[in-house]
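S.K.: Right after this note come the structures.
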Structure 1
Amino acid sequence: MYPPEITVDVQSVLLYGSAVIVLIIAMLGISYLLGEHHKGHATDEPFESGVPVIGSARQHVAVRFYLVAMFFVIFDLETVFIITWAVAIRQLAWAGYAEILVFVGVLVAALIYLWRLGALDWGPRKK
């Protein structure tokens, strides 16, 4: 059972692309025309969540920050794969279930390894 053959109508694609470009230009133009045009004291200053900028942008950031960022990316990707598996669980049947078990098992093994290594410790090591 093969999927039906997909034919591409070039004129439709060009029309759609043109409509998208016209819509983008219209939205930018209308926002420019209707937006405020003023030159205040703080207009050219960078805005960082309402906090005034102090010091240089070339500050040292703790390595722990990057560690948290990497953990977030790893677990975010894990969530994407598991949700995708959950959506297609009926089509994947038992083979998909076995594969997701292996996937989660590898992730749990990596998490245990990092835990044993001390990568998840935030304070000083206890002796």
Structure 2
Amino acid sequence: MIKFADDTKIFREVRGVYDNICMQADLDKLVESADKWQMQLHVSKCKVVHVGKKNPRFLYTMRCNGLQIVEVEKHLGAMINSDFKCLQQCYTKANRVMGMIKRTISYKEHRIMLSLYKTLVRPHVEYCSCAWNL
């Protein structure tokens, strides 16, 4: 489980029925803990992202409500797809900046290009690395 401000993410590798039961038990514990500590849980905002092609895609519930299954979810500003290609959005931004550098810089000395890459492009790529911390 990862908690950041008022966001909570629960994740687990689910390969079969036993893992499904464990994941549902984790969700039940979260609800129980929220009730114990008088925290509000908005079940209507809770979502499930099934990551991976071999994921059995089980259904999950919280407080007897089925959780919505989505293909894309935002995590700390990075969009995570069910195929876990969350870096696509960051690479798109990085490619745009690289294209701008290519179009506007005429003197392409190695030292200058490396400095521009580290300053302008690299931050876009590294921004999404938080998603890989899961």
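Since every read-out is calculated from the coordinates, none of them should be taken as a lab result. What you are looking at is a predicted structure, and each value in this text was computed from that prediction instead of being measured. Cβ atoms are built from the backbone, for glycine too; each structure is taken alone.
S.K.: One of 1, 2 was used to calculate distance in nm of label points 7 Å out along Cα→Cβ at positions 5 and 29, giving 2.7; which?
M.R.: 2
S.K.: Okay, moving on. -22000 is what came out when helix-only ellipticity at 222 nm (-39500 (n - 2.57) for each DSSP H run of 4 or more, over all residues; to 500) was calculated for one structure; which of 1, 2 is it?
M.R.: Clearly, the read-out refers to 1.
S.K.: Tell me which of 1, 2 gives -0.54, -0.94, -1.18, -1.27 when you compute log10 I(q)/I(0) by the Debye sum over Cα atoms at q = 0.11, 0.17, 0.20, 0.21 Å⁻¹.
M.R.: The read-out was computed on structure 2.
S.K.: Thinking only about distance in nm of label points 7 Å out along Cα→Cβ at positions 45 and 93, which of 1, 2 has the largest value?
M.R.: Largest one: structure 1.
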